[in-house]
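What follows is calculated from the coordinates using simple rules that are stated; it is not laboratory data. Quantities reported herein were computed from a predicted structural model and do not represent experimental measurements. Cβ atoms are built from the backbone, for glycine too; each structure is taken alone.
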Structure 1
Amino acid sequence: MYIIKKEINSINEYIEFICNYQNEAGTELRYRGQGDNRWKLDSTLNREKKRDISTLCSDEIDILKYKNIPDFKFELKEFQRRIGDSIPSKYNKFHLMFLGQHYRLKTPALDWSTDPLVSLFFALYDFKYERDVFPVVFILKPAKLNENSMIIKNGAPICEPLNIDKLSNSIFDEWFDDVNNTPFSSVPLAVKSNYDISYRISRQSGVFTLMDARQPLSHAWIQTNVDGEPFGITIKINPIKVDDILQDLESLNITKETIYGKDHKEWDNICEEIVKNTPKL
């Protein structure tokens, strides 16, 4: 279960809390809204994974590995084949993955936003009321996360979100050759792009964390405490206030229509078809 830092009852209370927390943190923050506090903080690629018991060794050394994971490299190849002419030549495989992610391909990338109101909308707009269920917004410190990652740049830990614009496809292939053996097994990696990849990503102020299938703390990794400071916090939205807050967001022109837009609707259909036909590993 997530440790709840604060319960929110109005959009004004939410904005005030975000401003105060930003001032206290003194660092860049990222936000993710989820409509159910029971959902794991994990990528779409890993949500149907099952423990591979065949990796239990005879000497009882337990090798953590998962199966029933969609072959997302197959997905990316199909996605590129279907929309290749629409992709700028400067894009690498990371950009392609992020683009596909926003059209519902299953990838190792987890969506975040630099806009707290966009994340609040995602927590609320599809919320279904159930007993003991409530929307949550996660607030992540990406620099803190990356300082404790396994990725080294110029001989030192990364102290900010990693820009993937200049990374090569060979790095992508190396990192994701095996989703059970990536550099993100201990903690995810916060990444970003300075390119305007798509309307959806731009409108949602989209950024990402890269996830490993073996994430041992996949449900609560954001609460991992290093030097007395967690990677992030979780705030609860009072479920009986959801409709009121959604009305306030609509008055700020934050709606499903403005968040998703009308660009490349056919890509949604293409990605749905690709996911349906993707084999599992």
Structure 2
Amino acid sequence: MSAKRCYILPIAAACMSALWLVSSGPAMAASCGSSGAGFDDWLSGFKQRAAAKGISARTINSALSGVSYDPKVIRLDRSQHSFKLSFEQFYRRRVDDAMIAKGRRLMKTHAGTLNAIEKRFGVPGAVVVAIWGLETAYGAQKGGKMSIVRSLATLAYDCRRSAFFEKELLAALKIIERGDMAASQLVGGWAGEIGQTQFLPDAYVKYAVDFDGNGRRDLIHSSADVLASTANFLKGHGWQRGAGWGPGTANYNVIREWNKAEVYVKTISVMADKLDGR
């Protein structure tokens, strides 16, 4: 999702723009590490920093008690590659007629919800459903089964991008703190992506919407929350109601805030056109 990714992951074509670029800040440098040896000491320090940011002792203890360093996350982080595909190559790999047909069926199934979302946020259903399909095949892939808290704690401790991932870990605690999810329910991608359109926690905190009215913002199980939150993200980045979304438009540039990879942006645009019957 999001303004978050700049490379393409096989599972959900994720592209996290900030991940490659953010280095650890001075406050992190003394305590980060390249192996698990110092993780427990780092975690103790992070708990203090989280408390200073207003996270309750109850949330800190429930979320971080027993959390351990995960070397698998580091291996995945180090083995990622940027795929240099043409738009045609990428589109053929990710989208086919069956995917478009399923998306159109889902647009009919969720027509009432999508109409309400467009009325509130100004984003057409075709665009939101295109993102949903491209990220996790309309929720079928779920985005992974790894512990978000453990993965983010490991990456926040790792020296490569400590500041970025500490911010995301703190945001994950905020999700738990406000009652949207328990720590045990926060499962997803190895880099912390959550739910059916792959929000990172900071974006989750900023843009997640309780659209089904159950009192929780649930981007893993609630399709209404997923679709509305995705639209809210686009609105928050300047989506223009009633305007097009093709190359050269302002809304095309807003899609780029979701994902920086040009092939990804164009795929969302073209896929939305097809879902919309254009």
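Match the computed value -16000 of helix-only ellipticity at 222 nm (-39500 (n - 2.57) for each DSSP H run of 4 or more, over all residues; to 500) to one of the structures 1, 2, and report its label. Write out the running numbers ahead of the final one.
Working: 1: -9000; 2: -16000.
So the calculation was done on 2.
When relative contact order in percent (Cα under 8 Å, 6 or more apart) is computed for each of 1, 2, the one that comes out at 31 is 1.
Figure out for me which of the structures 1, 2 the number 1.6 belongs to, where distance in nm of label points 7 Å out along Cα→Cβ at positions 113 and 145 was derived from the coordinates. Numbers along the way, then the final one.
Numbers: 1: 1.6; 2: 2.4.
It must be structure 1, since only it matches.
Looking at FRET efficiency 1/(1 + (r/R0)^6) of positions 73 and 105 (r between Cβ atoms, R0 = 30 Å, to 0.05) over structures 1, 2, structure 1 comes out largest.
So distance in nm of label points 7 Å out along Cα→Cβ at positions 129 and 233, computed for just one structure, reads 1.9; which one of 1, 2 is that?
2
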